[in-house]
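Below, each structure is written out as structure tokens.
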Structure P
Amino acid sequence: MRKFGFKLFSTNLRTAPSLIRECVDAAQAATDLFIEVMVMPETTPDDLRELKPLFKDVEIRLHAPHHTLGFDVGDPQLEKHNRQTFETVRTAADLFGSKTIVVHPGCGHGREALNETVRQLKLLDDPRIVVENLPVIDDGDGKELLGGTAEEIRFIRAETGYGFCMDFSHAVCAAATLGRDPIKHLESFYALTPTVYHLCDGELNRNCDSHRHYGDGDFPLGYFLKNLTAPDAYITMETGRGIQNQNDLWMKDYAFLKALL
């Protein structure tokens, strides 16, 4: 059975506690909903302990911070900071019983940056890590990113033994930048047997990760779901820019995907 996830942030403890309650209530009322939590760098162990009872018995999956939040495993100067940041994520995974931790590859381009990413990922040393594919260029800050091709993800996986999180929009963005067919590019990632997925709507021929709600773009979402996700996939609904304040649009997104299946 495919499961669909709300995307929350650990800081919602302070900024939107009602959103946590809404998502927990919805997930408790269904058999195919979970919550993915982005553990923000400012979150403390005390915050995590306060969050724990709010999630009740809902299944939680985790996402580590990424480079826009100061966590970049491609930067050797950030090694100490990266490891300290990840320790909070590891604590959260232990506390919430998360079976996966999504981690982005580092910034940069070429073999040197790729080797540094592999080196630091190995140092994190957690079998729950699943490495996410990225666009080639961040459309926000213009930085080069690793993980834009299946070849790079395959290399990272072979060197680290970690799992794979397939982000559809990131793959479409990478295909546009590289001048590749987006569907074939996605198929090359799916061949790497992901277990975790991130899915939003967007434009097939643009390199902008727009996080549109389902039906607001031209992604062939039915094809994506039926042909490019495993029957037991965990699919986080990464729709909506920024941090949500209520989950009504997510519930519409959830219904949209259920109807496609």
Structure Q
Amino acid sequence: MQNVSIENGNFLNVKIDGDKNLPKVILSNSLGADTRMWDLQVEALKNKFCVIRYDKRGHGKSSPVEGPYSFEMLEGDVITILDELEIEKAHFVGLSIGGMTSLGLALKQQNRFNKIICCAARADMPPPMKETWDQRISVVKDKGTSGVVDGSIERWYSEDFNNNSANDEMINMSKNMISNTSTNGYVGCCEAIKTLDYLKDLSTINKEMLYISGENDMGAPAMAMEEMSHLTPNSKYICIPGAAHILNIEASDLVNEAILNFLN
């Protein structure tokens, strides 16, 4: 692990796996998660890629930077990591707010990326949905991130996954990631999500894109993600049967196969 400096003496926690001479792929976390959410992907990718994970600002072991954040900040953090590691171009895989970040990078930083994968993410935030984020912000300001653990786990995984005792270790790890997220980081990212407005621009993306949705994802519905793919030139779309929001954990084998097939 290493720290990459951002503004005002703050830093991002970055973790690198695999041979640094291999092609680079950056993995970007969901809201309330840290680098551990990608453990199952790293195992599948590290023999063919140099895998770079990072905790977004306010998450995991990164600085609890005071918000609000913007997508310009979150996208800029990725470019800062590339520059610090002296990486000219990389693949990018983002999930949830990481997937939203992938859209901004595809639109604004095309020369720094090869292929881009957007998982479990919307491209815009209609007014009724903004109200739900205001409600979540209020809970976190009042109770800390422990106040959103149970609701998050219900959204993150399907009922079948949550009710299977074989998944207890992964669910407990997920709860730990959420509760360890700083209030600043969680609220800051929620404020960024409220401003999401990339849907109208998807037709201008000039990158090879793959969209991956979970069949049972309520936050980033499969129908919405399929439409995002229709709007994006030269893109592909895959729906993971039975999976909810954190599909890379719930259906890791299928997601790993999709990622490897697309990047190769």
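Tell me which structure, out of P, Q, gives 3.3 once distance in nm of label points 7 Å out along Cα→Cβ at positions 47 and 207 is calculated. Value 3.3 for distance in nm of label points 7 Å out along Cα→Cβ at positions 47 and 207 corresponds to P out of P, Q.
If you work out distance in nm of label points 7 Å out along Cα→Cβ at positions 31 and 87 for P, Q, which one comes out largest?
Values: P: 4.3; Q: 2.5.
Comparing P, Q by distance in nm of label points 7 Å out along Cα→Cβ at positions 31 and 87, the maximum is at P.
One of P, Q was used to compute FRET efficiency 1/(1 + (r/R0)^6) of positions 127 and 215 (r between Cβ atoms, R0 = 41 Å, to 0.05), and the result was 0.65. Which label is that? Value 0.65 for FRET efficiency 1/(1 + (r/R0)^6) of positions 127 and 215 (r between Cβ atoms, R0 = 41 Å, to 0.05) corresponds to P out of P, Q.
When Rg and Dmax of the Cα atoms in Å, for residues 23-142 alone is computed for each of P, Q, which one produces 15.4, 48? If you can, show how the numbers build up before the last one.
Numbers: P: 15.4, 48; Q: 14.7, 45.
Working through the options, I get structure P.
So mean count of other Cβ atoms within 10 Å over residues 7-14, computed for just one structure, reads 15.2; which one of P, Q is that?
Comparing all candidates, it corresponds to Q.
Thinking of P, Q, which structure, once distance in nm of label points 7 Å out along Cα→Cβ at positions 175 and 239 is computed, gives back 3.2? This figure was derived from Q.
Comparing FRET efficiency 1/(1 + (r/R0)^6) of positions 111 and 199 (r between Cβ atoms, R0 = 35 Å, to 0.05) across structures P, Q, the highest figure is found for Q.
Match the computed value 17 of relative contact order in percent (Cα under 8 Å, 6 or more apart) to one of the structures P, Q, and report its label. Structure P accounts for this read-out.
When FRET efficiency 1/(1 + (r/R0)^6) of positions 103 and 167 (r between Cβ atoms, R0 = 35 Å, to 0.05) is calculated, the result is 1.00; to which of the structures P, Q does this value belong? So the calculation was done on P.
We did not get these values from a lab; they are worked out from the coordinates using the rules stated. Here the structure is a predicted model, which is why all the values come from computation and not from measurement. Cβ atoms are built from the backbone, for glycine too; each structure is taken alone.
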